[in-house]
Structure P
Amino acid sequence: MDTREKIVPLEQLPGRLAKGQWLAAVGTFDPLTLSHAEWLAAVGGKEKNVLAVVEPGETCLLPVEARAVLVAALKSVQLVVVVPRAHDLPKMQNLEIVKDEEGDRKRSLAFVEHLRERQSGR
C-alpha cells in the first residue's frame, strides 16, 4: 500500500472513521522520532485504530505535509489527517482524542539536543 493513501482530507474523515473504534493521537511530530513511533504504537493498542492528527506547529523543522507522510509510513497508524487545531476534528462516538503536548514537545527537544551533541563532537 502506498502510505500516502493513509493521508485523508479533513472533510473525508467522518466516512473513513465510520467503522471500528478510533483513537486520534494529536501532535506536531516534528521531526518524527522513534519515541513518537513508540507512543503511537502504544496508544492504539489492539482494540483501537490509530488516526494520527498532525498539527502545523509554529516553529517546526519540517513542513506539515512531510511530517504527515512520515507518520503515515508507520505500521501502527491506519489514517493521518492534517488539521490546524485538534478541535477541528469531527465529534464522533467512536473517536477518542489523545493529545500529549508536553510529551510531543519533549520528544522534539530531545531530538534537537541529540543533534547538538553530535555536532559539537566533531
Structure Q
Amino acid sequence: MNVSYEGIGQWAATFACDGVSAGQVVKVSGSGAVAKCADNDGFEGVVLSVARDGKACSVAMGGMVTVSYTAASAPAAGWNSLAADGSGGVKVVSTGGKSYLAVEVDTTAKTVTIVL
C-alpha cells in the first residue's frame, strides 16, 4: 500500500531569505527572516518554495514534511532527536537536538517524513 503524508496538517509562513532552496531545513535568523542551518543547528521549518528573485520563501512551520537525512544510521520510525546536518537536511543526534516524530523513513532515497 502506498501512503502519502504530503502536506497533512501543514501550515506555512512567508519569510525574507537569501540563498535557500526548496526542501532545506531553515532557522529564524532575524525579524521576519530565515537562513540556512549550520551543522548541529536546531531548525524551525522547511522551505516549500522560493520566490523567483530569491528574496522571499514559504516555510512549513507545522505539519508533516519530508526532508533528506545524512549520517551512518537512519532515523527510526517513532521519536528521534534531530538537528540540521549543515547541507539542508537533518541528522540524528544524541544531545542537543529536538524530538520529532518520524512517520516514514526511506533508506533508499535517504529521506524521513517528520511532524514539525
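Some values worked out for this structure:
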{"quantity": "Test item: mean count of other Cβ atoms within 10 Å over residues 60-67 calculated as 16.1, pick one of P, Q", "calculated": "P"}
{"quantity": "Of the structures P, Q, the one that 0 was derived from, the read-out being helix-only ellipticity at 222 nm (-39500 (n - 2.57) for each DSSP H run of 4 or more, over all residues; to 500)", "calculated": "Q"}
{"quantity": "Cα Rg over 2.2 N^0.38 Å - highest-scoring structure of P, Q", "calculated": "P"}
{"quantity": "For 22, 13, 12 (semi-axes √(5λ) of the Cα gyration tensor in Å, for residues 52-107 alone, calculated) the corresponding structure among P, Q", "calculated": "Q"}
{"quantity": "Test item: relative contact order in percent (Cα under 8 Å, 6 or more apart) calculated as 35, pick one of P, Q", "calculated": "P"}
{"quantity": "Winner on mean count of other Cβ atoms within 10 Å over residues 28-35 once structures P, Q are ranked, highest first", "calculated": "P"}
{"quantity": "Ranking P, Q by mean count of other Cβ atoms within 10 Å over residues 84-91, the structure that comes out highest", "calculated": "Q"}
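Computed from the coordinates by the stated procedures, all read-outs in this text should not be read as laboratory data. Just so we're clear, the structure is a prediction, and the values are computed from it rather than from any experiment. Cβ atoms are built from the backbone, for glycine too; each structure is taken alone.
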